1. Which structure, out of 1, 2, 3, was semi-axes √(5λ) of the Cα gyration tensor in Å calculated from, if the result is 23, 19, 15?
2. Starting from the value 12.6: which structure in 1, 2, 3 was mean count of other Cβ atoms within 10 Å over residues 9-16 calculated from?
3. If percent of Cα pairs over 14 Å apart, for residues 81-120 alone is calculated from each of 1, 2, 3, which structure is the one that comes out at 56?
4. Of the structures labelled 1, 2, 3, which one yields 36, 19, 18 when Cα extents along the principal axes in Å, for residues 41-112 alone is computed from its coordinates?
5. If relative contact order in percent (Cα under 8 Å, 6 or more apart) computes to 28, which of 1, 2, 3 did it come from?
Structure 1
Amino acid sequence: MPDIDATDRRILRALDDDPRAPVLLLAQRLGLARGTIQARLDRLTRSNSLLAHSVRVEPAGLGLPIRAFVTAEVEQDTFDQTIHALAGIREVIECSAIAGADDIICQVVARDPDDLYEVGQAILRCPGIRRTATSIVLRQLMPHRMAQLLVD
């Protein structure tokens with residue numbers, strides 16, 4: 001992990017507020033030279049991929065307003081096959097290994113409850129999946145955030 005000083009933190013907080021802010025605008029907002037901003041962003045990007053340049057697409061805008069988390073118990077000898085099969089389900093937008101009673105947790109999206117049921121069935125058909133449990137997201141109470149980690 002790179003050494004992050006107070007100036008880096010200011011830049012990262014500004015990007016957390018406005019990820020698409022151009023370097024010139026960041027320089028003006030922060031009272032720093034454009035070259036300083038660019039050099040620090042380049043260094044932070046090279047250092048263990050600290051910065052991920054992307055635009056977040058909202059699934060609801062694609063006609064997929066239902067979000068859910070699906071946990072699953074996986075047979076360990078087929079784990080790689082299971083993950084490969086899950087990657088083939090377009091509605092699975094994220095999958096992580098977890099500790100505890102279950103082995104993985106997937107974030108999924110769907111058009112409606114019937115579609116969510118079908119997504120759940122597709123997950124159950126993946127090789128190595130023993131059982132699943134689905135929790136539907138009713139409302140997002142706190143968006144993905146990072147600024148609180150950038151406080152000195």
Structure 2
Amino acid sequence: MKKRRMHPGFTLIELMVVLVILGLLATFIGPKIMSAPDKARVTKAINDIKALESGLNMYKLDNGNYPTTDQGLLALVEKPELEPVPNNWSPGGYLSTSTVPKDPWGNDYIYRSPTEDENRDYEIISFGADGQEGGENYNADIASYTIGQ
């Protein structure tokens with residue numbers, strides 16, 4: 001005849017084995033899960049910049065030039081009043097939204113036209129997670145001229 005336990009439950013050794021397994025899982029899987037939001041923000045910034053580029057190209061097709069730095073990206077959703085005032089500005093604007101998006105970290109995208117580089121007509125930049133020029137990893141700048149390189 002077998003003896004029955006009076007209080008069924010887990011032994012201390014069983015609990016320790018479970019804790020070790022959970023610790024190992026957290027060690028290997030945790031970092032991958034924690035970096036997912038940062039990767040998603042970078043992807044969103046890239047997609048925003050591509051959408052802004054598309055709007056800028058449509059603006060140029062209608063008006064013969066890109067908005068100036070002073071007119072900014074706002075020229076894609078509101079008709080600029082600063083020179084050169086566009087003659088053929090599209091009444092619905094050039095973005096699918098009525099506002100210029102902010103980068104995924106809540107900062108304005110930097111827009112310059114003309115640029116210091118004579119090979120580029122414009123540039124759109126997000127300074128990344130830290131909001132400052134330069135940086136590495138998720139703090140690195142995301143620029144229209146580096147996307148796809």
Structure 3
Amino acid sequence: MIFGHISTVAEDVPHLHKTLVKGLEYLTKTDLVALPKGKYEIEGKDIYVAINEYETQPREVRRAEAHVDYLDIQYIISGQEMVAYSLLAANNEVLADELAAKDAIFYKTVQQETDLVMTEGMYAIFFPWDVHRPNCILNKAANVKKAVVKIKMSLLK
């Protein structure tokens with residue numbers, strides 16, 4: 001997992017894979033506030049972005065998830081939320097395996113979650129070995145607009 005703020009992305013990118021840089025540059029060069037909810041291709045199905053709007057929910061009702069084929073760059077356009085983070089572990093109890101349909105596996109239990117506070121301008125890059133529970137209430141329920149850039153892991157090889 002990589003955690004940062006868009007204001008320091010120029011300092012971050014020299015240390016990152018060129019494909020991750022493409023995703024971050026999209027976030028810096030696009031008027032995300034004006035972009036309506038939906039899915040937008042950046043490089044076909046290899047790199048795309050989903051713009052989501054929602055109200056945060058209690059942690060207990062949010063599912064922990066991981067992916068195999070894609071990594072996520074989750075970026076808060078507006079609002080704030082908490083994302084619980086944990087490393088993938090063999091003893092995580094699977095709730096639903098939706099890898100074939102959605103490239104997502106959801107967990108009933110995970111080990112040693114750490115809370116990430118995400119406010120406007122923050123981004124987190126979650127790799128397949130990173131379990132994350134997004135869209136959780138931070139202090140009180142809040143409306144959030146988020147961009148999730150999906151990047152095919154095979155592009156990083």
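Just so it is clear, none of the values below were taken in a lab; they were calculated from the coordinates. This one's a predicted model, so the numbers in the text were calculated from it and none came from an experiment. Cβ atoms are built from the backbone, for glycine too; each structure is taken alone.
1. Going label by label, the one that fits is 3.
2. Only one of 1, 2, 3 returns 12.6 for mean count of other Cβ atoms within 10 Å over residues 9-16, namely 3.
3. Of the structures listed, the value fits 3.
4. Traced to structure 2.
5. Corresponding structure: 1.
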